[in-house]
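The structures considered in this document are given below.
Just so it is clear, none of the values below were taken in a lab; they were calculated from the coordinates. Please read these numbers as outputs of a predicted model, since none were measured by experiment. Cβ atoms are built from the backbone, for glycine too; each structure is taken alone.
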Structure P
């Protein structure tokens with residue numbers, strides 16, 4: 001275990017916000033983590049720092065679970081169960097599954113962050129969510145140090161949501177996840193969402209694409225739309241895509257004929273938040289050290305000099321502007337850490 005006092009978190013969050021932890025612990029095995037659990041403690045667990053906005057210094061213990069490892073624990077002719085430790089980088093895991101020819105994660109390529117944070121957010125992209133392939137989540141209770149396993153049905157997954165964000169918020173450290181991935185002959189390729197089909201067509205791939213070709217298409221799309229956090233401070237998509245009633249959508253359609261949308265059900269419609277923000281005039285706009293990315297309005301960027309409050313205040317202006325024009329309340333996808 002590594003321990004530091006008054007530790008800078010600037011390089012541990014993708015916005016590059018300067019924030020200090022009064023004490024910082026890096027756990028290198030599960031036993032160190034268990035030994036640190038206690039009823040009196042209320043630590044902040046830091047993952048890859050890719051989906052948070054630090055608003056202040058953190059005057060309590062900050063824990064980072066840095067254990068890595070990927071292992072096939074069960075296999076048959078059509079599927080494999082793969083256990084992945086929480087400290088693994090998500091994209092590294094996706095690349096590993098591509099090399100092993102295991103299907104299921106190819107649409108989730110290039111999503112930043114660590115594996116341990118993936119179930120909390122129920123990460124998703126291009127028509128696939130983590131819940132589609134997740135078998136179970138292994139956790140340690142922060143107060144008692146006792147282990148607990150959540151199987152898929154117990155995780156209460158929703159759109160960028162899970163039991164770990166609500167009922168069990170700040171209760172567990174996710175130490176590993178188990179994924180159910182498909183062998184090639186039993187895997188169904190998802191190539192119809194967003195721009196994937198267009199990219200495959202440009203590459204003249206007219207047959208059923210491989211998982212490697214899908215992942216490469218997703219990487220190309222994301223790279224063209226999203227800034228590299230190593231170069232430009234950002235946390236990826238800052239806002240959730242709002243889901244509204246069909247009745248509200250019908251009314252909006254009368255005033256905004258070209259409004260973008262995706263059907264969710266007979267009663268609900270998803271509106272791309274990036275489209276709303278772009279149409280409200282924010283794409284490429286900057287205020288001080290903060291702005292909306294010129295290639296994707298859904299992404300708020302920082303030049304590395306902005307405080308968490310500056311970024312938060314900018315996002316509030318975007319929310320108010322979209323609501324004023326469309327009557328749609330945007331919700332932040334990025335987690336605010338006070």
Structure Q
């Protein structure tokens with residue numbers, strides 16, 4: 001079995017999730033890391049995982065020649081780093097979500113996806129969460145009948161968790177693409193953050209296979225557990241003809257089928273363990289894609305860009321007060337239009 005050399009760009013909190021997963025990976029070795037802004041953080045990260053630390057990402061790639069790069073930095077750094085990884089001929093790259101935060105970065109990454117030979121995946125590891133996989137399998141078995149409706153929400157905003165939620169929904173719906181969004185948005189405070197987005201959103205979503213969904217984010221989304229940690233309130237339900245499935249990262253998972261029930265609460269210990277398993281399986285899926293061009297990772301760049309296009313369509317729907325068909329070609333100043341509209345609404349209110 002071929003082994004792969006791997007490296008991480010970025011040594012912050014989420015990078016530890018990528019690195020710990022290698023304890024469960026047999027076919028890849030994490031060999032190096034780089035973090036430009038914080039020398040102490042880089043040194044500590046390298047010592048913790050037994051890696052060679054670099055101050056410069058380009059130098060790391062040229063010296064270490066990794067097969068797979070993990071980009072785990074802030075979103076405003078992803079476009080130039082992904083372009084560099086592509087230019088240096090790295091075989092595969094796994095980038096954290098959301099893949100974009102606006103129009104310009106989305107446009108540039110669409111161009112990169114069309115032209116690059118690098119295999120780009122996006123870090124939506126919950127596709128491989130054991131309990132979400134159980135829910136997905138229950139729907140695909142046919143025992144519950146056809147999927148009719150998906151309800152998915154998070155209390156963080158569209159950039160922070162919204163694209164995770166639509167990926168959960170698409171994973172339950174055989175990755176049928178979004179064809180239309182119709183919704184509304186509120187609040188400009190969230191634009192002043194590393195993950196810029198409106199404070200709250202709600203949308204009806206139509207998928208190509210005829211399934212509909214309700215997608216909500218921010219302070220108007222339901223709370224699902226006791227506790228003030230905003231990131232813990234994530235939920236997806238898939239309603240089918242003869243039952244339904246529920247998955248929550250910090251809450252419960254359930255499969256309601258005719259004459260059968262499976263599920264329960266996900267403990268804190270299980271949550272951490274499942275997350276490591278999911279991250280390891282995503283990394284293994286990237287290795288599989290390296291070996292076989294016909295087996296792209298499920299969370300590949302093309303799908304992630306489609307999901308962000310649905311976000312941009314939701315922004316346009318809130319501005320123009322009408323349904324927006326997806327795919328959608330956004331105006332270059334779409335986010336400026338949105339913020340201007342929201343500020344006017346606040347003043348008039």
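Observations, loosely collected:
- Looking across P, Q, the calculation of mean count of other Cβ atoms within 10 Å over residues 135-142 that yields 16.9 traces back to Q.
- Origin of the derived value -11500 (helix-only ellipticity at 222 nm (-39500 (n - 2.57) for each DSSP H run of 4 or more, over all residues; to 500); candidates P, Q): Q
- Per distance in nm of label points 7 Å out along Cα→Cβ at positions 143 and 303, the highest-valued of structures P, Q: P
- Value 24, 15, 10, calculated as semi-axes √(5λ) of the Cα gyration tensor in Å, for residues 175-230 alone, assigned to which of P, Q: Q
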